[in-house]
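Peer 1: The structures come next, written out as structure tokens.
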Structure 1
């Protein structure tokens, strides 16, 4: 059985495949959108219009499951900062205003904008959490299963580390005393929001979740 991973982010695809394969899927092989031969289309830009991670993840999973006919998993992930009333939330990927930091990548712009928004707040008021919601849609069974993972942290006043992606350089893990960008892939997988959500998914796959026969 093939499981379609509905993402065009190479970073995310590598991370999810590493997590799921390490947990074991009982023989369920993972294929990316590119590996499945699904070309990009403009319709994909409108798949995440909702105000919750659950709705956005389900929207993407349903779309690509219908397109491919394969059991499909999609996730919506983001950062919630207490001092910003939960922002950036579902707007995590495009938090920084367009053109605000010429010459910087979107990730770099997002990190700089976040640090600027928090200003000189003390660590006790810089609490945040990474959230990941993964949705599995099985077309033939007509089912959808949802898995949620959260990881607590604190937003740093400046980036640290060169690993990871997204907000990892400014997301500090209090338990390990390092940013996510300073963790090894194994350390990050063991603690991250995505690791928690996709390990739960893998356990479900091994158990024959949602009518998938392995």
Structure 2
């Protein structure tokens, strides 16, 4: 580990690995309020049992590293998937706080999927609405972030959410942030369809944030 990174080790006893990880992350005495559980995948398109359980129950954000990911010296940008669903403003706030803490640029992303044979008119209408929303949240982010944390926006287009994500460029040294499904219990993660599709095509780590975290 780099010399400026503090490292400690603990043995946690629990009924299962997942319960132990969550209990450790939720420990009030040691929690910093910015905890992450970091796990890997067993396959590019399939989660291992531990990662799958965490992504449907964790009370703290879970960072998922894709199989074969080569560790980078530093994070150079955060890309946050944002929309107009209830709770997305909390996700935006988490992304802003993380970008400020890590001192990196923040890219706000909106995805447009019109389906097979979707009309050009519909795509244009949805794109216009997405850009209006992105401009609004970008202004909010710029007001809260220091000048060194540049804020940009991008709209991805495709026949599906996964296709839209795969058409966008991601640097190997960036991290994506997504929210939980509306099916999630308060303060818990539930991996939604969009995040699941993103996970299957992203070659960079993805942080899934609990609902209302």
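Just so it is clear, none of the values below were taken in a lab; they were calculated from the coordinates. This structure is a prediction, so every number in the text was calculated from the model and none was measured. Cβ atoms are built from the backbone, for glycine too; each structure is taken alone.
Peer 1: Just checking, which of 1, 2 has the largest value of distance in nm of label points 7 Å out along Cα→Cβ at positions 81 and 161? Numbers along the way, then the final one.
Peer 2: Numbers: 1: 1.8; 2: 0.5.
Across 1, 2, distance in nm of label points 7 Å out along Cα→Cβ at positions 81 and 161 peaks for 1.
Peer 1: Can you spot which of 1, 2 the value 17.4, 53 was calculated from, given it is Rg and Dmax of the Cα atoms in Å?
Peer 2: On the way: 1: 17.4, 53; 2: 17.4, 57.
Going through each structure in turn, the value belongs to 1.
Peer 1: Hey, another quick one. Taking FRET efficiency 1/(1 + (r/R0)^6) of positions 49 and 121 (r between Cβ atoms, R0 = 30 Å, to 0.05) as the quantity of interest, name the structure among 1, 2 where it is greatest.
Peer 2: Working: 1: 0.45; 2: 0.10.
Structure 1 gives the largest value of FRET efficiency 1/(1 + (r/R0)^6) of positions 49 and 121 (r between Cβ atoms, R0 = 30 Å, to 0.05) among 1, 2.
Peer 1: Computing P(r) over Cα pairs in 5 Å bins from 0, in percent, for residues 65-176 alone gives 2, 11, 20, 21, 19, 14, 8, 3, 1 for which of 1, 2? Walk me through the numbers before you get to the answer.
Peer 2: Values: 1: 2, 11, 19, 20, 15, 11, 8, 7, 4, 1, 0; 2: 2, 11, 20, 21, 19, 14, 8, 3, 1.
Answer for the origin of the read-out: 2.
Peer 1: Any idea which of 1, 2 comes out highest on relative contact order in percent (Cα under 8 Å, 6 or more apart)?
Peer 2: On the way: 1: 21; 2: 25.
Looking at the calculated values, the largest one is 2.
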